Structure 1
Amino acid sequence: MAMKWSLNTYQTAQNWELDELIRQAKAAGFDGIEFLMDFDQKHGVEANADPEWLRAVKEKIDASGLEFASVTSCASFHSLNDAERAEAMDRAAKSIRIARDFGCQHVRVLGDRVPEDGTRETVLENITHCMRELARQAQPDGITVSMEMHGSFTDPNLSVPLAEAVDMPNFGLVFNSQFRENAQTGWRLPPDGSIRPLYDRFRPHLTQIHTHQMERPDQLPMYQELFRLLKADGWNGYVAMEAAYTGPDPEKVLRLYTALFHTLTA
């Protein structure tokens with residue numbers, strides 16, 4: 001089975017009502033939609049959305065032939081404040097229930113920032129605990145919970161040990177296509193420019209991928225290698241377009257990104 005292509009609604013699609021979102025996604029050749037939450041986007045999929053609206057969303061997506069690629073919560077768990085973490089847990093738990101009702105098998109959350117002070121280990125322990133609990137909640141419904149390699153967790157020296165510590169079969173990592181070629185601290189791409197050492201770190205935990213401006217000359221070789229490695233492994237998960245394009249003629253630009261994706265995965 002081939003990799004699947006999804007439209008993450010960040011920036012490009014944030015002002016499209018649901019019907020327009022579906023029309024654009026189908027016209028550009030996407031397999032599914034990744035609904036980004038917590039930004040009050042026009043699609044209306046939010047943790048506290050009206051259940052009747054969420055049922056209408058499911059009916060329209062199902063009728064369109066598209067898939068729910070991911071319910072993508074921005075709940076993060078780095079706060080040292082117990083009440084803030086509890087609120088984030090509540091939002092994430094609601095996102096899991098929405099995914100269940102949609103028939104979606106994937107929920108994304110964030111870590112997100114790890115301080116370089118005496119609270120570092122406490123923050124990592126808190127995040128690990130929250131991720132494990134969310135995975136436990138999602139497991140009976142066959143839903144995978146993933147932490148995006150975002151913020152401090154672009155560094156595989158943080159994200160991979162955390163995934164290992166969570167130690168749940170339905171927990172993994174979303175690779176955010178941050179290749180860390182210019183990282184000033186932490187893990188950095190080796191001098192030869194190959195992403196293989198990075199890939200080998202996150203691959204055992206990989207659930208989904210977010211791509212950005214793949215066409216940039218400084219990024220394209222790394223994306224080419226990424227997709228070569230994925231194809232060699234037979235990986236067939238969802239790859240999301242998150243290029244954050246907000247210029248003219250988005251339908252044409254989305255079609256071009258789709259063409260690039262199919263070229264890279266052919």
Structure 2
Amino acid sequence: MSVIQVGLVDTTGDLDPELVQSVAAALNIQVTRDLPQFWNIKATVSYLSNPHKIPASVWPVQLVKTLPPGEGGFHLDKHKQPYSKVIATPKGESWTIAASHEVLEMLVDPYGNRLQSSVAIEIKGKKIVDGTGQFGYLVEACDPCEDDRYGYTINGVVVSDFITPHYYDPLETSGTRYSFTGAIKAPRQILPGGYISWVNHEEDEWQQLVYLDATPKIVDLGKASDSQSLREWIDGKMLTTNTIAEKPKNKALHKYGKERRAALNKIAMAKARLYT
């Protein structure tokens with residue numbers, strides 16, 4: 001199996017290069033240590049120092065100042081190869097979870113059209129329950145648990161939780177992990193702050209369950225775009241990933257991450273003195 005190469009690159013010129021390098025190193029650990037435990041993926045993430053030079057074999061994740069209205073994070077270039085954009089500013093570091101989100105989803109579904117058939121879901125009262133039908137779910141590895149309340153840290157860098165393939169199992173079984181951190185407890189559970197999208201085969205149209213407010217709701221999206229991948233189309237409607245980066249909720253986790261990186265930096269400088 002060939003190795004997929006992802007590159008993290010700052011196009012703004014405003015970010016601390018040492019921070020971007022630390023994030024790339026953390027994402028590399030996530031995709032080499034955590035992701036392959038559940039998904040059959042072999043990949044690396046590296047830091048790209050020059051936004052004007054992208055190696056031919058690399059899928060870039062660009063850190064940008066803004067995104068145009070209606071444009072999400074996932075894209076395909078004119079040769080139909082994947083790349084992503086993440087809003088990042090020097091005012092904060094919460095963009096790291098959005099970068100993790102985009103990297104993971106790009107690796108699990110590089111071309112943005114992967115569907116997984118599983119039991120339909122519906123809302124009864126205020127609860128998400130299984131229905132009797134069958135939906136074709138768009139495989140977006142982070143959306144059901146994308147809120148930063150469910151993130152974790154790698155060497156002080158806050159990264160996103162992600163679903164496992166068992167997320168689409170027909171029923172809950174003891175001892176099964178449905179997301180990496182264990183925040184998701186059962187198949188097709190959507191955590192507060194998350195969402196999931198599917199094609200309703202009976203209606204031949206797309207729908208979503210969104211849990212962005214106090215209670216979940218199902219919304220009709222209509223027919224999919226003919227000119228975009230499914231994920232590009234969905235991302236353009238939602239725009240939630242970059243919202244998480246701009247308006248973090250889990251301030252305690254981000255604070256811990258910053259303090260953890262500072263402590264590791266002191267240790268690294270102390271260790272360097274051993275060799276002088």
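For distance in nm of label points 7 Å out along Cα→Cβ at positions 51 and 235, which of 1, 2 scores largest?
1
Which structure, out of 1, 2, was Cα extents along the principal axes in Å, for residues 115-186 alone derived from, given a value of 41, 29, 15?
The read-out comes from structure 1.
Consider the structures 1, 2: one of them gives 13.9 for mean projected area of the Cα convex hull in nm² as calculated from the coordinates. Say which.
1
A value of 0.90 was derived for FRET efficiency 1/(1 + (r/R0)^6) of positions 91 and 163 (r between Cβ atoms, R0 = 30 Å, to 0.05); which structure in 1, 2 was it taken from?
Traced to structure 1.
Out of 1, 2, which structure matches 0.70 when FRET efficiency 1/(1 + (r/R0)^6) of positions 123 and 251 (r between Cβ atoms, R0 = 35 Å, to 0.05) is calculated?
2
As an exercise: helix-only ellipticity at 222 nm (-39500 (n - 2.57) for each DSSP H run of 4 or more, over all residues; to 500), calculated from one structure in 1, 2, equals -7500. Which structure is it?
Checking each candidate, the match is 2.
We did not get these values from a lab; they are worked out from the coordinates using the rules stated. Bear in mind that the values here come from a model prediction, so they are computed numbers and not experimental data. Cβ atoms are built from the backbone, for glycine too; each structure is taken alone.
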